[in-house]
Structure P
Amino acid sequence: MADDLLVIIPTRGRPQAVPALVDAWNDTGATADLLFAVDTDDPELAGYKAEAAKLKGDSRFRFVYGKRLRLCGTLNQQAVKAAKRYRFLAFLGDDHRPRTAGWDERIRICLSGGPGVVYGNDLLMGERMPTAVAMTSDIVRTLGFMAPDCLVHLCLDLVWLDWGRGMGRITYLDDMVIEHLHPANGKAEVDAGYEECNSSEQVSADSAAYYDYRDNGGLEADLAKLRKLVEEA
């Protein structure tokens, strides 16, 4: 079905991820649309534009260029726009790679029953954390974001877990692999992007913002909206 599933990938400094992700789409037979959200001040901007030119004509793959808003800000900006058009929305990092044939159809099937969240096995955190996630777009329309805007880069996955569990509508698919190629599991080299987002300052800031959201009313307010969404579905 057209306009049913969009995967949003905020990306910076890694144009080489584009052909690798396109290969993953082709290798798994994915038909989901894929949007690369690129910063206009990215030092590797020319590399992204070169990759975009190679993909011109393949309607599955699109690129959008905008002011740097960091991961959460960029994801929210694109998700809010896309929620008006798409039935399901997903987030992958530029260091995720789908590995399981038909993974995107599994997402569609899991989410077709109403509001909810689904995630697969990233071979790093597994069931403990949805480092890549998909959800029904009515969640984004209801809340006005795909992740709380108090966050910058980290802890988004903890919020998605909280939402899904709090709604009673979360599914983990252990046999649907969306591999996370990360320095933590020795599958990527530390680069400027990892250094920035995993700095002690960023860890402290996003951790504090998450706990404030979780413990001081933000989460409960959002869950009230999501539970109502489930009831009315």
Structure Q
Amino acid sequence: MVTVRRGLLAGAAALVLLLAVLTVAVGLGAPGWAVGLFLALVVVAWVTRAADGTLGPADLVTLSRAVLTCALAALVAEAFLHDAAVTAMVTLAVLALLSDLVDGWVARRTRTVSRFGTRFDGEVDAFLILVLSVYVAEAVHGWVLAIGLARYAFGAAGSVLPWMRAQLPPRYWRKVVTAVQGIVLTAAVADVIWSPLMSAALVVALALLAESFGRDVVWLWRRRSPARHQLVVPGAPGS
């Protein structure tokens, strides 16, 4: 266990180092730095508010995924102004996806599973999917942005519909659907698959996401009760 402050300072240092490496390797400019650092501040603010004072081993793995995602967002921002550094983006995305296979295992092995860790994992997953979808929407299909915005639309609905703030039961299918989104979007960024096939894969990914969220909405609707309104907003589909 480390304190939240120490963990976040280490994460910030890692991000600055990573952005510096990208500056040398692919010419990351000021706009990319601005986006990466701004999003890092958002992560710091969220973790500071949501954590219980310490970060466990699995939380640190999740934090590393957040660092990779901030760096990826920096490259995506640069791609709107200059040629996209596709190889670097795919590399960061793959590393982030691989880390998602590790944090849950680490939490179970170290017996440090927590509500914060589960939610942190889900929020970072949603963050990664949003960043990937922004690039793919601009480069391939605009409607792909719906994949990245789905989790945030669900959360926004919960802010005005109290019954949608109830705690959802664990469901492994959410993790499968989240993994599919990340893999398909990363493949779209890489642009190595025949375009019609890639478009079909993106449609299937969006359909799976709609099914997952739709099932959760139906579950919440059927169990709506004033007594549940005070419960927390559930995590991302992969939580």
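Numbers for the structure displayed
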item: Computed 4.6 for distance in nm of label points 7 Å out along Cα→Cβ at positions 56 and 128 - originating structure among P, Q; result: P
item: Structure (P, Q) behind the derived value 19.6 of mean count of other Cβ atoms within 10 Å over residues 160-167; result: P
item: Origin of the value 2.9, where distance in nm of label points 7 Å out along Cα→Cβ at positions 96 and 208 was derived from one of P, Q; result: P
item: Structure (P, Q) behind the derived value 2.3 of distance in nm of label points 7 Å out along Cα→Cβ at positions 64 and 120; result: P
item: Among P, Q, structure where helix-only ellipticity at 222 nm (-39500 (n - 2.57) for each DSSP H run of 4 or more, over all residues; to 500) as derived comes to -13000; result: P
item: Structure from which 2.5 was derived, distance in nm of label points 7 Å out along Cα→Cβ at positions 16 and 104, options P, Q; result: P
item: Test item: Rg and Dmax of the Cα atoms in Å calculated as 16.7, 48, pick one of P, Q; result: P
item: At a computed 24.8 (mean count of other Cβ atoms within 10 Å over residues 88-95), which of P, Q; result: P
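Taken together, the values in this text are just the output of simple stated rules run on the coordinates, not laboratory data. Everything quoted here is computed from the prediction, not taken from an experiment. Cβ atoms are built from the backbone, for glycine too; each structure is taken alone.
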